[in-house]
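Colleague: These notes open a run of structures that come right after.
Read-outs: derived from the displayed coordinates by stated rules, not from any lab. Predicted model only: the values in this text are computed from it and were never measured. Cβ atoms are built from the backbone, for glycine too; each structure is taken alone.
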Structure 1
Amino acid sequence: MTVPRSLVALSHRNFRLLWLGLLASFSGSFMQNAAVLWHVSLLVPQSDRGLALGLVGLSKIAPVVVFSIVAGVLADARDRRRLMVVTQVAAVVVTLGLVLLTFRGLTAVWPLYVLSALSSAVGAFDLPARQALVPTLVPRDHLPNAISLNSIMVQAASVIGPAGAGLVIAAWGVGWAYLVNALSLGFVVAALLLMRDVPAGPPAEGPAEPGVSWAAAVEGLRFVFRQPVVRSTMLLDFVVTFFASATALLPIFAQDVLQVGPRGYGWLFAAPAVGAFLTSAMLVPLTERIERRGLTLLWAVAGHGVATVVFGLSRSFWLTFACLAMTGATDMVSTVIRNIIRQLETPDRLRGRMTSISMVFFQGGPQLGELEAGIVAHWAGAPFSVVSGGLGCLVATVWVWMATPVVREYRRHSGGAHATAVGR
């Protein structure tokens with residue numbers, strides 16, 4: 001059977017298994033993310049919600065900063081599939097802790113911060129292994145398609161999860177949302193165990209592999225900071241998401257500004273994913289044909305800032321939904337392009353370490369941004385926090401445009417030009 005070009009990566013059995021397993025798992029994870037924020041908002045006084053919600057982001061980013069480098073080294077030195085099995089089992093254990101505490105009548109907010117931190121620590125080891133594993137499951141010329149399909153899968157889960165969270169919370173309570181996530185994680189474990197003939201590690205290329213060592217960590221850092229286009233896209237990740245991260249404030253908008261309850265909250269939380277999903281469906285056949293990738297990236301980020309500003313000013317549910325959908329659409333364009341640039345510019349034996357370093361930027365930006373948004377919301381209100389963040393995003397985009405021409409001028413045929421220039 002002939003597979004359409006837009007789905008060619010799914011013709012590879014191991015990638016198809018992982019893709020389907022992650023679709024189920026990510027749906028549960030996004031359901032849990034939305035449920036945790038709603039849960040926090042229920043456990044603190046209304047006057048403290050902004051700060052309390054912002055602290056969720058702080059609890060998530062601290063483990064990423066602490067564990068990211070060693071996680072990347074492990075992903076490049078150990079069997080990536082086995083490492084993912086371990087991380088998925090650990091994620092089940094953490095989630096079951098949430099289930100148990102919630103069904104026993106949790107009244108304090110601090111256990112949610114602790115378990116969010118533990119979940120983030122597990123994710124810090126899972127993400128480098130997962131992103132480094134994907135390029136070994138498909139040929140190099142199918143990698144852009146695999147990245148696009150992974151993006152559409154994540155966005156589909158981002159719609160299913162939060163929307164489902166709103167329905168589950170309204171019908172049965174927060175604890176059931178956590179339980180659904182625990183069950184969903186089993187799909188990834190099953191997919192990983194069903195794979196066949198997966199490379200145990202990266203192929204030998206370049207200098208001898210240093211294994212799990214400080215030298216391996218330094219090699220990864222040296223590569224990232226000596227490759228201008230990789231370094232610059234990571235910096236863009238951080239500064240933009242830091243200013244335009246307002247997800248943590250959605251419970252405040254749902255409860256106090258728009259007054260739409262848990263079902264409305266679930267759809268607002270899912271709105272960015274709706275926009276991203278529709279955009280990714282269009283990107284799958286177009287990704288490989290985008291010529292001026294750097295310029296497209298910068299315009300997408302600017303659009304993200306504009307949509308965030310309008311979201312902060314809106315007092316209409318549907319306008320807010322549309323603006324959040326636009327933030328997801330623009331973020332999808334920039335995410336796909338950033339991932340393609342980084343994967344094509346990085347040798348396979350360094351992909352785990354590159355991903356772990358980029359994880360500090362692309363997770364640190366939104367998580368610290370949520371803390372910043374919470375602090376500003378506590379001081380000046382949620383709408384002001386969102387509007388000022390959107391304006392900050394626009395300023396940061398202009399700065400990157402002017403200061404880093406290597407990003408602005410990056411084109412389709414630039415990919416892979418520096419992937420072998422490692423360790424020089």
Structure 2
Amino acid sequence: MTHAPNLPLAGLRIVELGHYIAAPFATRLLADLGAEVVKVEPPGGDPVRGWGSSVDGNAVWFSVHGRNKLSVTLDLKKPEDREKLMALLGRADALVENFRAGYLERVGLGPDVLQAANPRLIIGRISGYGQQGPYRDKPAFGAIGEAMGGLRHLTANPGQTAYPPPRCGVSISDDLAGMYCAMAVVAACWQVKGDPAARGRVVDVDLVSSVFSLMEGMLPEYGLFGWVRQPQGAAIKTAAPTNTYPCADGKWLCIAGNSDLIFKRLMGAIGKPAMAEDPRFATNGGRCENVAELDAAIADWTRTLPAAEAEAILERAEVPCSRLFDIADCATDPHFRERGWVMEVEDPLLGHVLHPAAPFRFDGVAPREMVRWTGPAAGAHNDLVFAAVARGQSAPLRP
């Protein structure tokens with residue numbers, strides 16, 4: 001599907017010098033929003049094409065990771081390919097890259113060089129620790145962002161020291177940095193496009209501070225009181241009851257009954273209305289102080305029922321709850337399907353494949369319309385892109 005729906009970033013031209021996760025995730029969001037994204041890959045393609053499961057050598061993940069992007073291959077060690085890159089950037093609004101800090105400068109493609117050729121170019125840079133600072137030259141991957149940014153400390157179970165705190169299962173720090181970079185690049189493009197005299201900007205995003213930005217009130221708590229928030233497991237110390245409870249079928253049910261009115265409905269639904277009238281549980285503060293007793297009472301009820309049955313009872317009482325979904329649950333859930341969160345897509349490299357929808361909606365645009373095409377083969381659009389650059393075409397490029 002290559003037609004252009006009415007998307008807000010239509011006409012914005014982005015070049016991606018990205019590999020693995022963070023920068024490609026940023027540009028995937030921009031591409032889903034309608035931007036033209038040209039992904040520049042080395043000969044052989046982005047290394048992430050070799051990650052995970054594949055069909056005939058084509059990585060399944062890349063169908064999503066590279067969707068709505070045009071792929072070209074360049075060897076930036078060759079002068080003629082560097083000239084092609086500079087010509088491509090000459091028509092671009094922004095570049096997004098996630099090399100190690102200082103890499104572009106070392107290969108003669110620093111912001112001063114790029115913006116000398118295109119003074120209005122926005123340059124979005126994602127690195128492990130940022131472009132300046134004592135750690136700028138250290139290597140980093142997503143796990144390091146989680147560890148140093150404070151998240152991994154919180155994912156442990158309280159008191160458990162035999163095993164390390166688990167990661168969340170996806171490269172969350174890369175994804176967060178990608179989201180922040182996409183937002184900052186759009187903001188910088190807005191500024192430049194709104195001022196004919198404006199010059200380009202450099203956006204500096206890093207994995208560590210992207211995770212650190214999620215630490216809510218922990219920094220002021222430490223600064224004011226010396227408090228260091230400790231792992232809470234499936235609960236959170238500032239609200240109760242909100243936890244994940246065991247069910248009779250071995251599954252888990254997440255319940256968030258922490259407002260006063262919802263708490264009363266929850267206690268009625270599980271057959272313990274007297275607890276809702278107990279002064280110790282009348283407020284959220286009191287419930288937090290007595291959370292162990294409260295959680296035990298709820299767990300006594302959930303253990304008597306399969307997760308789906310307990311969920312249905314609480315839903316009828318309008319208590320926020322959900323079973324812990326795995327990907328099979330997500331793929332088959334009627335709400336996921338009705339909302340278009342799970343889409344069936346035909347991929348020329350993979351055949352019939354499921355895609356997650358873009359996480360935003362626009363009136364007049366069906367979710368399926370936002371996937372104009374799936375992740376292409378490396379270099380699939382060399383002829384299309386470089387022919388358009390050679391003739392000075394500024395109109396959006398589509399396969």
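Colleague: To test your reading of the models, identify which of 1, 2 gives 29 for relative contact order in percent (Cα under 8 Å, 6 or more apart) when calculated.
Modeller: For relative contact order in percent (Cα under 8 Å, 6 or more apart), the value 29 is produced by structure 1.
Colleague: A value of 45, 25, 19 was derived for semi-axes √(5λ) of the Cα gyration tensor in Å; which structure in 1, 2 was it taken from?
Modeller: Going label by label, the one that fits is 2.
Colleague: To which of 1, 2 does the computed value -26500 (helix-only ellipticity at 222 nm (-39500 (n - 2.57) for each DSSP H run of 4 or more, over all residues; to 500)) belong? Each step should come with its number before you reach the end.
Modeller: Working: 1: -26500; 2: -10500.
Structure 1 accounts for this read-out.
Colleague: With P(r) over Cα pairs in 5 Å bins from 0, in percent, for residues 134-197 alone derived from the coordinates and found to be 4, 14, 16, 19, 18, 12, 9, 6, 3, 0, which of 1, 2 does the value describe?
Modeller: 1
Colleague: When distance in nm of label points 7 Å out along Cα→Cβ at positions 46 and 142 is calculated for each of the structures 1, 2, which structure yields the highest value?
Modeller: 1
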